[in-house]
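A.B. asks: Just below sit the structures, each encoded as structure tokens.
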Structure P
């Protein structure tokens with residue numbers, strides 16, 4: 001095997017290995033698993049990091065955002081977005097509120113799609129915007145179904161910033177909120193990210209693709225009353241469950 005082919009094979013092996021490590025892997029562990037010395041492993045990782053294919057945080061390596069950006073061009077992921085869009089329109093007409101889909105991106109949520117029907121919102125969230133995990137309906141929905149190891153790793157990267165008087169400001173408070181989210185089956189952002197807005201979120205997870213995402217419904221607190229939030233949350237959960245089952249056939 002030529003040296004070039006050998007290098008390409010090792011780079012591919014590194015990417016496959018990283019894809020199997022939710023919490024990342026350090027240089028020593030990677031070199032041992034790969035059967036190569038640390039200096040060689042470091043050269044591969046440094047090159048991949050330069051292209052944002054690999055990300056280094058706290059001396060651990062994970063897949064980088066560029067992998068998601070490339071993956072978003074993969075036909076099967078495009079198919080999911082194309083298939084879910086009509087469902088988003090249906091939900092928009094049903095609830096007459098703003099519907100969003102977001103995907104886990106590093107320690108944040110990237111908005112992939114957003115549908116506004118009827119009473120649109122005046123806020124700063126658009127397609128491509130990144131929002132926090134700890135104080136949004138999308139983020140808390142994703143965190144609620146994440147493995148404990150993966151969640152703990154992400155939480156080390158999160159700075160709890162007070163965005164409104166209701167923003168969650170500690171890990172302990174977030175853990176209690178996630179427990180409630182799992183019990184009721186949907187998350188609630190009660191004006192924690194933006195004042196006077198309330199959001200309901202449900203996780204949208206395709207295990208075969210390793211894609212962690214969520215769907216949310218957002219509206220003014222004046223319209224998102226307790227009974228309506230419960231109705232939206234239960235209906236949204238049923239709609240997402242139905243969609244996931246359909247996609248997994």
Structure Q
């Protein structure tokens with residue numbers, strides 16, 4: 001039996017960000033699976049690699065448990081709806097927004113009430129041509145800023161930009177169908193995370209807030225909210241599982 005005896009209250013317009021390392025112990029994964037729906041278990045069974053399966057099961061278990069905590073509902077009875085671009089929402093409550101991201105074995109889940117939220121986490125790698133890739137997914141302004149970096153700093157700057165852009169398109173709810181070159185974010189380490197421009201009639205940079213943080217060594221993450229949160233609280237889920 002997995003203990004999950006905690007109670008955390010989520011106030012309106014406060015952001016909670018949970019970090020967890022994917023569980024790989026077979027006994028724990030078996031217990032986690034008991035909370036998942038049939039559809040989720042079916043999806044988990046289709047993963048080719050055990051690592052990917054453990055990430056999915058851990059993330060879904062934690063997502064269900066946390067929604068259950070915030071809304072006082074049975075985690076097993078939670079039904080999800082999915083947008084045209086596959087962003088999940090909880091059918092039982094329209095005020096609670098959440099978003100999940102994972103990279104390698106690290107998972108983050110962001111929650112907020114009365115604020116739209118998007119999150120992204122990435123493991124920092126250096127086995128590709130960052131500037132060449134940026135020319136395909138970054139705006140001209142971002143590419144120009146990135147071109148001033150070299151070596152390890154280049155890859156850190158790339159991932160600062162990428163996670164910020166990814167968290168925004170996930171908050172908007174359109175994923176990679178949203179034109180990545182149509183908006184610009186800051187990428188300099190000494191510059192506050194923010195939007196430089198958003199070329200959209202529907203979106204304005206004044207409506208969106210952007211935050212970056214280092215969740216653990218070798219990773220970088222970003223949060224986007226529509227509207228300014230009162231505060232952002234960070235939690236380590238490994239301490240309660």
Structure R
């Protein structure tokens with residue numbers, strides 16, 4: 001019962017935030033890339049992702065610089081590459097703000113003590129959990145917050161504020177005509193928006209599991225396709241303010 005009440009409160013709050021963002025951006029025009037951030041793929045390679053996903057080729061066979069991602073060995077890289085979309089999004093932000101820390105799997109290991117992931121005895125990995133992740137951000141000079149049940153105008157306002165935005169979407173967002181069975185389950189970095197005075201046309205994203213150049217870096221996703229995949233959950237991130 002308590003969980004239902006909390007979920008209801010979060011839904012109401014999310015709708016309030018979305019309405020406030022709609023009013024704040026009404027009749028304003030935004031166009032193009034907000035953050036020109038370096039792109040990283042969670043599998044390391046930008047040209048061989050389809051081979052990895054469709055043919056089961058080991059990621060380390062195509063990306064030999066797996067040490068640069070913070071992996072301790074090849075087997076670890078091959079296993080964790082499938083799980084680190086969120087940490088790859090964070091690594092892209094850090095490549096923009098603090099390049100020496102932009103190592104996805106090193107970030108993954110450091111985040112475990114904050115509860116960002118749960119590891120089961122049989123090797124299953126659950127996460128990324130958003131609220132512990134926000135606490136972890138402070139260790140790399142960033143801060144942020146999580147929002148649930150929000151919509152495209154909230155994302156637009158966050159971008160207008162200069163914030164980085166990680167959005168929870170379905171992995172099919174990389175397809176031209178996605179028809180996901182459920183929303184969420186994958187994280188992408190929103191890098192820009194196309195908005196006229198009359199509405200939002202779509203968003204630009206860095207997709208860490210993009211399979212081709214055209215759906216990897218600053219991939220433009222129409223609003224219709226974005227909403228098909230978007231869960232309503234976002235993480236807003238910005239540089240940590242000095243005390």
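Just so you know, all these numbers are worked out from the coordinates, no wet-lab data involved. In this text, all values refer to a predicted model and were calculated from it rather than measured experimentally. Cβ atoms are built from the backbone, for glycine too; each structure is taken alone.
A.B. asks: One of P, Q, R was used to compute distance in nm of label points 7 Å out along Cα→Cβ at positions 23 and 215, and the result was 1.7. Which label is that? All intermediate terms of the calculation are to be shown ahead of the outcome.
C.D. replies: Working: P: 3.3; Q: 1.7; R: 3.9.
Source structure: Q.
A.B. asks: Name the one structure among P, Q, R that volume of the Cα convex hull per residue in Å³, for residues 39-142 alone of 99 was derived from.
C.D. replies: Structure R accounts for this read-out.
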